[in-house]
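Structures given as structure tokens follow.
Only the coordinates and a few stated rules stand behind these numbers; no lab work does. Please read all numbers here as calculations on a predicted model, not as lab measurements. Cβ atoms are built from the backbone, for glycine too; each structure is taken alone.
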Structure I
Amino acid sequence: MDASDSPALDPEHCYPALQARDARFDGLWFVGVTSTGIYCRPVCRVRTPRRDNCRFFASAAQAEAAQFRPCLKCRPEMAPAAPLRWSVMDASRTLARQAAALLEGGESESVEDLARRLGISDRHLRRIFAAEHGVSPLQYLQTRRLLLAKQLLADSAQPITEVAAAAGFRSLRRFNAAFVEQYRLQPSALRRGAPPVATACGEPALRLAYRPPYAVEALLEFLAARAIPGIETVDLAQRTVSRSLRIRHGGRVHAGRVVVRFDTAQPVLLLSPCAAVWGTAASLIPLVRRWLDLDAEPAAIDTRLGDLAETTPGLRLAGCTDRFELAVRAVLGQQVTVAAARTLGARFVQRFGTSLDAGQAAPGVDRLFPLPETIAQAPVEAIAELGIIRRRAEALIALARAWPRLRYAGEAGGQAEFEAAHAELVALPGIGPWTAAYMLMRGWSWPDVFPPGDVVLRKQLAELPAGTMPQDWQPYRSYAVLQLWRQAAMASRPIKDKDKDK
């Protein structure tokens with residue numbers, strides 16, 4: 001399959017975007033230059049090649065399958081991914097995109113395992129994957145591993161043996177052979193450039209690109225208002241977030257700390273994992289991208305939201321690094337203010353959480369969020385004595401006991417899976433439609449959720465032009481929710497400032 005022949009990649013449309021270096025298309029397609037054998041992102045700053053020398057591909061894997069090598073200047077491995085769009089009309093296409101997402105997240109290491117997770121046969125997976133992505137699952141996986149290795153080589157000083165292992169290669173010999181065969185370059189050659197970026201926690205800063213605009217201040221304010229002491233700190237002035245996390249990789253759970261910092265000069269996030277989780281980069285990078293919504297298409301979202309997005313263009317949907325943590329936060333936040341929920345969360349973490357190892361901890365980040373099995377065994381009284389009403393304490397225990405069998409505990413599926421997960425959550429004691437919707441909106445990074453019965457949303461809707469309905473913002477109602485919440489928060493600030501003067 002030749003991606004350049006795809007109607008969605010009409011050269012007559014792609015080439016003008018390449019000439020303009022249009023960031024809206026970054027990561028959505030790549031250009032291979034036949035005169036150099038190199039493929040680039042649409043935003044590459046090198047001189048624009050002649051139209052006759054350009055071939056356009058929907059993914060890096062397609063470009064590499066056509067024997068193009070990644071550009072060392074624009075670095076395709078940094079590009080944002082195409083957002084996952086669920087379809088209720090084309091189940092095969094949805095499965096193929098879900099398969100690619102699982103490969104990107106390091107969730108499957110073989111076609112057989114991938115097919116088993118999706119509940120289909122190997123043969124069917126290969127067929128629908130090739131139809132959607134233009135390459136086989138193995139080609140896609142190999143490209144992912146090589147590009148990750150390229151990024152780790154460029155952005156860190158880690159030994160090449162550790163880079164190979166982190167990228168998913170079982171031996172250094174196989175890694176070297178694959179790298180030289182695909183890129184016609186020794187891995188060590190990438191170490192001759194500029195030194196890695198200085199970091200906040202003594203580890204490499206991996207560079208993750210996103211499509212501008214990005215409302216960084218708004219996202220950081222959202223996280224800061226909800227940051228639980230011991231788990232997460234947000235520095236608005238330095239544009240950084242530091243937090244603890246657990247991450248499953250290679251069949252094991254790793255615990256540590258990460259620091260992320262938004263670059264002020266370019267649309268790039270700098271990710272600094274501590275040594276304990278550095279080797280999980282294949283799983284960590286997709287997790288961070290989803291947590292901070294780095295793969296969103298703000299131009300499409302803001303166009304759909306219209307006037308609603310004018311106040312804060314590029315507003316992102318903050319996800320999570322742990323779905324159980326997000327679910328607990330949602331229950332604790334029922335019918336209380338954000339500040340009150342944060343206070344309850346801090347007590348909960350101090351009582352049931354565990355300490356980070358001394359070498360991983362930092363001021364304000366020294367605890368790990370409680371595990372489901374810990375809460376499943378906790379007496380109701382031990383939770384209630386923290387100031388959490390008994391009904392919510394019972395809801396937390398029921399949630400923990402149902403974990404990880406809940407659909408919500410796994411990866412997102414299609415619309416039918418979303419509806420099933422929502423119904424399953426609502427069936428749990430103490431979890432209503434609003435709480436379930438909020439869990440899925442942030443826990444699954446679901447872009448089209450409008451939590452029912454939200455008082456703030458109802459009030460904000462009443463202030464919009466007559467006839468405005470949430471359906472007007474489909475399929476980006478989650479972003480509309482964030483816009484409305486932010487507008488309400490901004491409107492309340494002058495009142496708070498006056499109160500401080502009294």
Structure II
Amino acid sequence: MSGSAPTTAPASGWGRVMRRKPVSRLNAESGADSGGSELRRSLGVFRLTMIGVGSTVGTGIFIVLNEAVPKAGPAVVVSFVLAAITAALTALCYAELASTIPVSGASYTYAYATMGELIAFIVGACLLLEYGVAASAVAVGWGEYLNALLGDVTGWQLPAEFSAPPGEGGILNVPAAVLVTACCLLLVRGAKESATINAITVCIKLAVLLLFVAVAFTAFNAENAQPFAPFGAAGVGAAASMVFFSYIGMDTVSTAGEEVRNPRRTLPLALFWCVVIVTSIYLLVAIAGIGAQPWQRFEGQQAGLAAILGDLTGSGWPAIVLAAGGVVSIFGVTLTTIYGQTRILFSMGRDGMVPKVFHTVHPRRRTPVHNTLIVSLFVGLLAAVVPLNTLANLTSMGTLVAFTVVSAGVVILRRTRPDLDRGFRAPGGPVVPALSIAACVYLISQLPWSTYLMFAIWLALALTLYFTYSVKHSTLATGEPRA
């Protein structure tokens with residue numbers, strides 16, 4: 001392609017860390033132009049949409065609703081709307097870049113092509129935080145729904161010390177570690193097998209959530225939504241920032257760029273359907289839940305949706321079905337978020353940003369086995385020992401920073417490479433990316449100061465790795481692509 005940026009930059013100084021990777025080289029390495037790939041291309045629109053929905057629906061509704069309602073009251077519905085608008089604007093930007101650069105790596109890869117190596121590495125660090133912490137946050141809540149199911153079916157539950165989140169009555173979250181192990185074993189088998197299992201779990205969770213909506217609306221009481229916004233705009237903003245981590249499914253869709261058939265068409269379609277399905281489900285469940293019980297009861301409520309159905313129906317079958325749905329749903333979310341993180345590291349390993357072990361593919365299964373094992377160990381440890389609300393806010397921070405970079409990347413790539421083949425163009429010229437950036441920055445500003453501190457520590461560690469390892473081993477520095 002004409003006008004491509006050079007593959008190397010000055011050997012020292014600012015140019016060294018701001019060297020960009022040409023889109024033509026990215027597409028060539030991934031096989032996007034030839035239809036080949038180091039990974040197996042086996043995913044169509046349905047399976048890819050289900051990956052996005054699977055990594056999204058479950059986090060915000062099954063778990064974080066009980067953390068967000070005490071911050072905003074019934075106005076948490078507005079918080080979900082704000083998060084949805086931000087997600088929809090960003091999805092348009094993702095669709096354009098994903099159809100232009102259909103490779104693994106998502107916003108890390110897009111930043112490498114538009115803003116340079118250092119920014120790309122920082123975005124990669126944000127994505128690792130986003131996916132690793134999100135998977136841990138979801139896995140933390142699995143023990144709650146497992147206990148709810150065990151209690152309803154057998155009358156016995158796991159001891160709180162070994163099933164509740166640390167800081168909330170637990171010492172070591174054993175179910176979370178078991179869940180991560182199961183997901184790891186499935187991912188090692190292959191992307192197609194994992195996507196099929198995920199599609200099944202998505203259909204189950206959507207059916208269960210629609211059951212919840214149907215039952216909860218029979219007990220809807222408008223008085224439960226009073227006062228609507230007890231903590232004002234500040235509460236709405238704080239809750240919106242927290243629940244935004246429920247929308248990471250968009251990024252997960254784009255991480256699968258090298259395992260998708262006809263990626264320039266499939267990726268935008270999957271992103272569109274993911275946002276539509278997720279937003280509809282979130283709003284229905286949030287409204288039904290708020291109407292079914294006073295908002296003050298959400299705080300500290302374990303396995304929230306199952307508890308609501310239990311109160312409405314006694315310990316009948318609807319509560320058991322909801323608890324079982326939560327167990328299945330959270331498995332699917334954990335599976336797809338771990339999948340997303342391994343594919344980010346796969347791309348970073350190919351670029352020399354992290355050790356080669358993350359880019360090694362099993363010769364028969366064509367999956368990054370060692371990568372998956374390392375990621376699962378990290379996720380399992382976090383899930384076992386870190387409190388849930390800390391994980392949720394950190395995930396939102398990583399997600400929002402990555403989304404901001406993607407939106408900026410659309411504008412930059414249009415100016416620097418107007419000649420590129422784009423399967424989809426975000427409407428409105430620079431307006432949609434600008435609105436997306438503004439919405440992301442607003443939500444970032446609503447996060448607590450402790451999240452900024454932990455995020456700064458994470459970035460400091462990431463930059464240490466970059467300047468001691470990555471800048472020297474980058475394939476743009478050596479001039480040789482990784483085999």
Structure III
Amino acid sequence: MESITRKPELPFLNPVERGAQIQSPNNRSLLHPSSADDLHDLICVGFGPASLAIGIALHDAMDPGLNPNSAAAGFQPKVCFLERQKQFAWHSGMLVPGSRMQISFIKDLATLRDPRSSFTFLNYLHNKDRLIHFTNLGTFLPARIEFEDYMRWCANRFEHVVSYGQEVSEIVPGKTTNGVVEYFVVRSRNTETGEMTSRKARKVVVALGGRAKMPPGFPQDPRIIHSSKYCTGLPSVLKNESESYRIAVVGSGQSAAEIFHDLQRRYPNSKTTLILRDTALRPSDDSPFVNEIFNPERVDKFFQLPAEEREKRIAIDKATNYSVVRLELIEEIYHTMYLQRVRNPDERQWQHRILPERAIGRIEHHNPAQRMRVHVRSVDGKAEGKEILEVDALMVATGYLRDAHEQLLEQVRGLRPAGQAAWTPGRDYRVALDGEKVSSDAGIWLQGCNEKTHGLSDSLLSILAVRGGEIVSSVFGEQLSGQAQGAPLRAML
């Protein structure tokens with residue numbers, strides 16, 4: 001990261017400073033702001049990468065420079081994005097120093113859909129006067145902090161159509177005509193004032209992202225922190241970086257490994273322990289042929305498979321994304337462990353330890369002035385695997401749940417087709433609703449929670465550019481005829 005040249009007047013800023021930057025009206029996207037009282041054509045719940053990609057795809061569809069013959073010229077849909085956070089942020093708690101992206105910069109928010117877009121990562125670099133300097137790095141994998149800055153750069157062009165600090169509480173059926181719902185009402189709460197606001201929309205995209213998954217039985221304690229809050233939450237608990245803290249990390253994936261590795265730099269005098277159920281840290285499989293499962297066209301093939309076959313495919317390809325670590329990081333961690341072995345063969349006396357085939361049995365609560373007691377047990381029940389760790393903090397890197405849409409759509413469940421017990425998204429991510437109860441002009445789309453139907457790439461960045469175009473095409477249909485937004489790249493050039 002140190003070798004990336006920056007313009008003096010445009011440094012990397014912390015989230016608060018970056019959020020305070022004001023974009024010139026001339027740099028705004030082509031989307032037009034609307035009043036909360038308007039009947040919106042589209043409301044996106046959540047403004048993370050998925051919704052941002054949708055906004056970019058809609059902007060590009062309306063751009064006469066990209067689509068000179070498109071019917072979208074002059075098209076001004078009423079669109080609004082609602083976001084709980086006070087500003088755009090992407091995994092701010094995991095912007096670990098030195099961490100890099102795990103996908104190519106070409107899989108940004110626009111390039112695979114249309115490389116002519118002004119929202120490509122390369123155009124971002126050009127705008128920041130870093131294009132040639134990035135080229136000199138000789139890599140396709142930007143620093144994670146730089147890619148977050150790229151997405152924030154894109155998001156700033158949509159600030160006029162985003163309502164930040166709005167936590168959506170529910171989506172309910174709106175006005176009916178002859179028993180048919182014509183639109184939906186999206187209710188949200190201002191996170192600062194508590195004021196409730198209701199907005200109407202014919203079409204709603206729900207893109208909430210994942211929520212922290214904590215193992216059952218873990219007590220609520222400010223010293224027990226999910227990995228999503230590592231960079232933002234841990235410093236407020238362990239305030240003295242020179243202190244001899246004791247810190248445990250549970251998990252066997254990339255986040256757990258990054259945290260375990262970074263703790264040794266952040267708190268150099270601390271004792272750290274990594275607890276994992278597996279026998280070892282395993283490398284992710286990002287080899288070329290295997291990596292093709294994340295190609296946009298693979299979504300079509302996966303969606304057409306029977307449910308049983310989809311489940312098998314996910315299990316087979318799990319090593320590309322779940323409980324795996326980049327090989328380079330594994331090698332760095334192993335080197336650290338080896339040097340400890342050189343100095344002292346007794347692993348129990350090491351400053352940094354890895355406990356494989358272990359799980360946390362229980363955590364004894366103490367007041368803040370005392371350390372927590374973490375009871376570690378062998379996953380196979382053997383007595384020799386038992387150990388008690390006294391720790392000042394426990395980092396939990398056990399992944400995310402992607403079911404937040406269930407509660408949000410509770411009041412809409414009655415509009416599903418008869419006999420349907422779960423939300424069923426189509427290939428275009430539009431959920432099935434009873435045509436006798438809901439107008440064809442109204443609909444709901446789900447994003448980031450469709451792994452079972454759309455494949456492993458569903459919650460990842462890899463297909464966001466193309467998927468954003470597919471959503472725009474599905475939502476606005478003939479209003480954007482003249483440019484098939486969801487078409488493969490070769491058909492668009």
Once relative contact order in percent (Cα under 8 Å, 6 or more apart) is calculated for all of I, II, III, which comes out largest? II
Given 11, 33, 32, 19, 4 as the derived value for P(r) over Cα pairs in 10 Å bins from 0, in percent, for residues 140-267 alone, which of the supplied structures I, II, III does it correspond to? I
With mean count of other Cβ atoms within 10 Å over residues 132-139 derived from the coordinates and found to be 20.2, which of I, II, III does the value describe? I
Could you figure out which one of I, II, III the value -7500 for helix-only ellipticity at 222 nm (-39500 (n - 2.57) for each DSSP H run of 4 or more, over all residues; to 500) was computed from? III
